[in-house]
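Several structures are given next for inspection.
No value in this document is a laboratory result; all are computed from the given coordinates. In this text, all values refer to a predicted model and were calculated from it rather than measured experimentally.
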Structure P
Amino acid sequence: MRNKKLNCKTIIPVGKDYFNYGFGQDHPFNSKRYEYAYQKLQNRNIHNRDNVTLIESKPVNLDILKLFHTENHINFVKAMSEKGSGYLDKGDTPATQGIFTSSITVVGGVISTIDKIWKGEANHGMCFAGGLHHANSNMSSGFCVFNDASVGIKYLLDILKVNRILYIDIDAHHGDGVFYPYESNPDVWILDIHQDGKTLFPGTGHNWETGKQDAEGTKLNISLDPNSGDNELKKNINVISDFSRKAKPEIILLQAGGDGLEKDPLTNLNYSLEGHLNICTIIHGLAHELCGGKLVVLGGGGYHVDQTTDAWVNIADMLSKNNK
């Protein structure tokens, strides 16, 4: 698959249930982000480009969800979603009515995108609603009900038999629900650049954590001090590039959270839109250099709705202009 010529398309999952993921309009994580992103995508006419394909996201098969999540957790979320009250974790992630359906549809969109890219039907994917990187196998966490990235990685490993995966996370929060489940897996390389866990949820992602056992050296945390911005990103470009080349991936997953942008109400980083897009553009270039362009971008966090959706649509624009 690595050397197969691709069709130079960008896949973008859409759909009512897919874009309905969130916890109410008064919650920091609400579905406005996806509505605005889709509107901006249309306003810039990106969705009509010949090399852009919109796909209707469908709920993931529960057998695929169980590749990462326990049956007890799945059943718990389903029951709480029907109840429509309470919390799915210790108090951050509300059990809103219908959250089960929207959550499994988010995972479904990511799995469909991975499938199409691996089969050569496209080389890039932009999953606005993906990137729910805090959920553990047996518990929701940090506004994340199910972990589409970790399910996607298991799907690549167990079903598609991919040998080397690179997961890069530029969300302001450390992607603990991806990093630790694969900490001892040498086939999954992880680079996570985030605000220092001493100053931000979930309090993890130490620089000395580089992988365990046979996976030593396949993981890299880059923790940034509060108020870090574009200059700190630029200082790490060579580190990111060198690590990616060492990983020799067959596919790259990029969690491109927008909560590192300046003015985000929940974090303390100061990336500009240009700086955020620049790092994503570099990773896009690495995907073409290292694995035939196979790149799945996941939207992740971001709580300044206008900035975050601008960042996401900028990425979609870049991917669909730069297919090679």
Structure Q
Amino acid sequence: MRALAGTVLGVALSACNVHVGTPAAAPGAGAEASPSGEPPSASHPKRARVPDDAVERAAAPFVGVRADGELLAPETLLEELSRADLICAGEDHADAQSHYAQLVVLAALHEHAGMSGRELALGLEMVARPEQRALDGYAKLELEEEAFLKESRWSERWGWDFAYYRPMFELARQRGVPMLALNAPRTLTRAVAKGGLASLTREQEKRLPELDLGDAEHRAWFDQTMKGHPHGDPNNVYAAQVVWDESMAEGAARWLGDKLPGRQLAVLAGAGHCRHDAIPKRVKRRVPARVLSVRAVKRGDEKETREALAAFDFVMAFGEG
């Protein structure tokens, strides 16, 4: 699998000059899952099946862009990311190119960790904490893919086609990279979204992470994002979103723990969870880690790039140019 990681990096680094593959749908096509945890309708894009090679086919040239607008060669961007303790790689769930960006980042971190001696792990929004045992079985080659998807109840609890995630999961699995189930149990976020924090049982309260509900910038972003998408009481739904973010931040910080700088964590999560004021800020509240965030955008889309750079440390701008 080191060969696979090297191949991915080779494609990414050479793609500045040579177009590889056929780009998938433009970033932004995917939507964040609802913090209410309600099951999607049959027509929801979460139900759509995609080709097994969707991520590989999304390979394309990219350049890095720093938050201040500076353009970076791919190798420079990946080198900068490799210096962080935690790298949050945001995705648009139904966009193969944003998953290809995650694959490139993970492959680069794996290569750099091999040279530096740091212990790299892969943190996952798409697997909730109760499914850690199934994830361990898959990571240790004790469960094959079909058995893992069944035991983790992937279709029910996440739903987006596993083809979007298979390359990253396989890279981690075959190279012995630990995989961490970070997300809160769906039953907990659903309960908060429906009845609020005050409605939780004592047992449910014990499962809550430390919460910061007072971030005005994060709340403003959330309210704007949810405008036109009613999911019940706005305060309860927002609390569920924060439980989601804080649970992932808590799990990430616990793994990094007191072994910094000997450990490094790559987190795959929806773009909304990788914003400065989501997982990154909430991790830094818990541990003195250097945290960076990155997401894919379509090169030439100035509005999308500007909005992404306001909330992320870097973007990977895909496309010829």
- Query: P, Q: which one has helix-only ellipticity at 222 nm (-39500 (n - 2.57) for each DSSP H run of 4 or more, over all residues; to 500), as calculated, at -13000?
  - Reply: Q
- Comparing structures P, Q by Kirkwood radius over Cα pairs in Å, for residues 100-195 alone, which one has the largest value? Q
- Message: With Cα extents along the principal axes in Å coming out at 56, 45, 43, pick the structure among P, Q it was computed from.
- Response: Q
- Rank structures P, Q by relative contact order in percent (Cα under 8 Å, 6 or more apart) and report only the one at the top, that is, the highest. Q
